[in-house]
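Below you'll find a set of structures to go through.
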Structure P
Amino acid sequence: MERLIFIVDDEPSILKLLSHWVKNQWGYKVKTFENGFDALDNLDERPDLVLLDIMLPDINGNDVLRRIKQFNNNLPVIMLSAQGSVEVAIESIRLGAYDYFPKPIDNNRLQTAIQNALKNYELHRRVEELENNIKKEYSFDNIISVDDKMQQVFKMVNKVLDNDVTVLIHGESGTGKELIARAIHYNGIRKDNPFVVINCASIPRELLESELFGHEKGSFTGAYQKKIGKFEQANGGTLFLDEIGEMEMSLQAKILRAIQEKTFERVGGNEQMQSDVRIISATNRDLTEAVEAKEFREDLFYRLSSFPINIPPLRDRRSDILILIDHFIDSFNQKHKKQIKGLNKSVRKLLFDYDWPGNVRELENTIERCVIMEDGENITTDVLPPQILTSDRKSFISANVALFSEDAPVIPFEQLKEQAIKHALKITSGNIVDAAKKLKIGRATFYRLMEKYNIESGK
C-alpha cells in the first residue's frame, strides 16, 4: 500500500526539496501545503505521516500538532524548524511529535526517521484493528442463544457491566464460561484495559504462585530474571481465574489477600505491589460442596461469589442446538471454503437428541469435522463421529430405572462411589483429570476417593 505523507511548510524551496526526497527518492505519495489550516482541512484523506514546520504564516506549528493529535493521536508528526533551539524541540516532543529536525535537514536521518515512524504507525493500526475485532467478537451479538435460560444469563451479565463486582461463573466444561467472562470485560467499564486469563488447573502448583504474582530474580532455582505476574499484567483491567476450584488451599489465602487488600508481593520479594484488577472466576465444581469437604476456603468462596452466574449445559437448552449448528456450518464453510447447506433429516434428529457432554465446544468441534469431511450438499450420518451414532439416551434411562426399581436390591452408597471412580478411570484410560470432570467432582476430591478405596490409576 502506497503511504501518503503531508508536507507543511511556507517556504516553496523547502517544499520542493522535501517533495523531491520523499516522492522521487524514497517512493512515497506526497501532498504539500503552505499553511497549517489547509493541512488540517485535508486530514480526512488519512495521511500516514506529517512533516510539519513550526513557523507557519497562519497558525503556529505546535497548535497544528495539537489539533492533529486530537484528530488521530497515533498519527506520526515530524517537526521541522529553522530555530534549532532545545526549548522548541522539547515542547514539540511534549505535545506528541514523533521527532524533531532543525534546518538544514539531514536527509539520511530524516529518511530513517520516516521509515521508523511509519512502521510504528502500522503497528499501532494493527493493534487497534485487533482490539476492535476482539471487542466485536465478544459483543453479546455474537453469543448465540434463543433459550430462556440463557436469556436470563444475559440479563444477569448486563447487571455487572457498569461496576467492578466480583463474578463467579459456574458451568460444565465447554459451556462458554470464558466467553461470558470476556463479554463482561469487553462490554464493561474496563474494556480498554487488559483482559488476562490464567487456568488454575493447567499449571503445576509450585509454579502457579509465580504465574499469579510474579517472582524476583534468584527467588528459587531457575528464576534467572524477574517475572511479572498476572496480577500486574492485568492492572487496570480484568483477571479471569479459570478452574478456580482446583487451586491449592495454601495459595487460596494469598489470592484472598490480593483481592481484599489489592496488594501482593512477588515470590522472593518484600515490596508491596498495588493491583487494581477486577476478578472474574469460573469453575465446573460445586464450590459449596468443596467448602464443606474442606477443599476450598469458605472466606474466599464468599469473596469470589459476590455475583454468581450459572450457565446451563447444552442438554438443558436444546432449543439452542440447531441454531448453533446453522451458525457453525456458516462459519466453517467460510473457513474451509466449503458450501454445505445443512443437515439431512436423520442427522438433525441425532444431533438434537445427543446429550453433548462436552457442551458447545464439543458441538463446534463436531460440526467443523463434519464440514471438512462431507463432500455433498448436506451433512450425512457417514461423517458423524461414532459416539453420536452409538448414543442412545433411552438405554441410559432404562439402566437407571433398573438400578433403582422397586425389585432391585439397595446398593450401599460407598460401593456406588467406588464403582463410579473405577468406571470413570476405565473409560478415560486412567486420565484422572478427565475422569474427575466426567464425575463432576474436583481433582482433589477424586484423589482423596482413590486413596480411600485404594484404587490405582487405570484400575
Structure Q
Amino acid sequence: MLQSSVKIIYHNENAHSIVASAGRISTTKGRSGEIYERSCQRDEEENINLIQKILSSGHTSVMEHAFVNLAFDNVSVFVEQFMIEFRLASFTVKSRRYVDFGKMGYIMPDFDGTAPQIRDEYQKHMEYLFEEYAYLLEQGIPKEDARFVLPYGFRSNFYCTVNARELVKIVTEMVWGRGSEYPEIEMLGRSLIRQCEDKLPFLQFRKPAVLSKEPLYAPDFAAQAAKPSDAPAGTPELAVLLDGPAHPEEAICRAAVLESGVRNWQSVDVEDPSLQKTIIQNALFRSRKRELEQAHFTILFQHMSLSGVTHLVRHRMQSVVVPRYLSVCDFETYIIPDSIRNAGLEARYRGVFKKTAELSQALRAAGFAECGQVYLLLSGLTIPVMTTMNANELFTFIRLRTCNRAQWEIRDNALALLRILREKYPVLFSLYGPMCYVSGVCPEGKATCGRSEEVKRIFTSGKF
C-alpha cells in the first residue's frame, strides 16, 4: 500500500548564513554584502545560536529569507485542500480537469480497534467509486465532471514552495492545531519536523502554549441553527454579496488622486460617474493597482463543490472561511453536471452519492473514526464558503474565472457574482469581465475559444 509522504526537495544550503545576516544587519555597521560574507565565514553553530536568540525574542521575520521546496507524494486530496488554504505559499497541483485519476489509488485510514469487516467495507466501496469514475469516462463524460464521484481519500501529488517562517506556522497547525485531528496530516507534519532538524536546524518547532482547536461558536448557536428557517424554499443563488462599501468608486478615485501627488486631494470632486469610470479604467491597467485595494467586498458562495473550493482558494489575496467538512457536508446536497444529465446517467450518478451516504452512516454506527469519515466525502458535495476580496483581487478572480476557458462550475459562480456586483456597483464592475472584454485582447493564444467579439458584446450588454 502506498504511503503518504512529503519531502524537502530543495532549500537554501546556506540558509543559516542568510538568516543570520538578516539578524545582524539592523545592528551592525557595513554594507549588506559585507555582512553576508562575514556570516558565511562564521561557524554554523554560531549563526544558529544567534538566530535562535533572535527568534526567542519574537523577531521571527528573519526566517522569511530562507525557503524550501516541498514535494507531496500520494497524499489524500484532503491534505492538498488543507495545505492550499495557507496563503503565503505557492502551490502547483495535478489537475483533475485534465489528468485521469482512475489509477491514483486512495488512502487507507487506521482501522485499529474496529471490526475487520469495517476495513473490508471501506475498501470495497473505494474500489466501487473508482469503478464508477472509470465508467463515466468510458461514457464520454469529461474528466472535470467525472471527478465529482471521487472520494476525498483519493491520492494526489503537488509541489509547495514556502518561506521558513510560514513553514513553521504550517507545521504547527499540522501537528498541534486543527490538522492534528487527522493522522495523515499530523504524520506529514512530524516528517517535516524531522527533515528540518537535519536541513534547517535553526528552526524552532514547539507546541504553542495556547492553541484552541474548538469551534468559535457558542453551544446555543447550534440549537438555534437547528430551528426551522423562514427562508423561502428552492435552490439558493450561487453567490450572495454579504457586505460592501457604500461608495467604492469614490474611495478608489480618491486614492488615485492622492497617489498622483495632488496636494489638496481631499477637496477634489470625484463624484461624477464618467470621471470615476475613466480613473478606474486607467487603474485596471497599471502594474500596481493599490487604489483598487481600498474597497473590500464580503461574498458568500452558497453551494460550491469540494472540487470547486480548490479553484477558489488558489486566489491568494483573499480571506476565505471554509466550514468543517464533516459538520456541513450532506450526501443529499451535491452538484450534477449537465454532461451527466445529457448522457442519461443522472440516476446512476445519484446512486453513487446514495450508496456512499449509506456506507458512511453504517461505518459510523460500527465505530469507524471521524477522522476516517472525511475520506468518504465525495468531491461533488457542496458547502457554503465565505470570502472577502478587495477590488484588485476581484479583478483577477473575475477576469480569469469568467473566461470561457475556466472550469464551468467556478465560472458559473464568478458570473453569478459579477451580475450582483454590476447591479449594486454599476460604475466599477461594468469594467469587469473576461480579459478579452476588459482589454480587447484574448490572452489564451492557440487555446482561445475563438469567440472574443461575441464575448465582448455579451459583457457589454450585461446579459451573460
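Bear in mind that the values in this text are calculations on the coordinates, not laboratory data. For clarity, every value in this text was computed on a predicted model and none was experimentally measured. Cβ atoms are built from the backbone, for glycine too; each structure is taken alone.
Looking across P, Q, the calculation of relative contact order in percent (Cα under 8 Å, 6 or more apart) that yields 17 traces back to Q.
Comparing structures P, Q by volume of the Cα convex hull per residue in Å³, which one has the largest value?
Working: P: 225; Q: 209.
When volume of the Cα convex hull per residue in Å³ is calculated for P, Q, structure P comes out on top.
Say we calculate distance in nm of label points 7 Å out along Cα→Cβ at positions 156 and 244 for every structure; which of P, Q gives the highest result?
Q
Have a look at P, Q and say which one yields 2.5 for distance in nm of label points 7 Å out along Cα→Cβ at positions 196 and 436, as calculated. So the calculation was done on P.
P(r) over Cα pairs in 5 Å bins from 0, in percent, for residues 300-371 alone computed as 3, 15, 24, 20, 12, 9, 6, 6, 4, 2, 0: which structure among P, Q?
For P(r) over Cα pairs in 5 Å bins from 0, in percent, for residues 300-371 alone, the value 3, 15, 24, 20, 12, 9, 6, 6, 4, 2, 0 is produced by structure P.
Which structure, out of P, Q, was distance in nm of label points 7 Å out along Cα→Cβ at positions 108 and 316 calculated from, if the result is 7.2? It traces back to P.
Using the calculated result -0.55, -1.27 for log10 I(q)/I(0) by the Debye sum over Cα atoms at q = 0.09, 0.17 Å⁻¹, for residues 204-411 alone, pick out the matching structure from P, Q. The value was obtained from structure Q.
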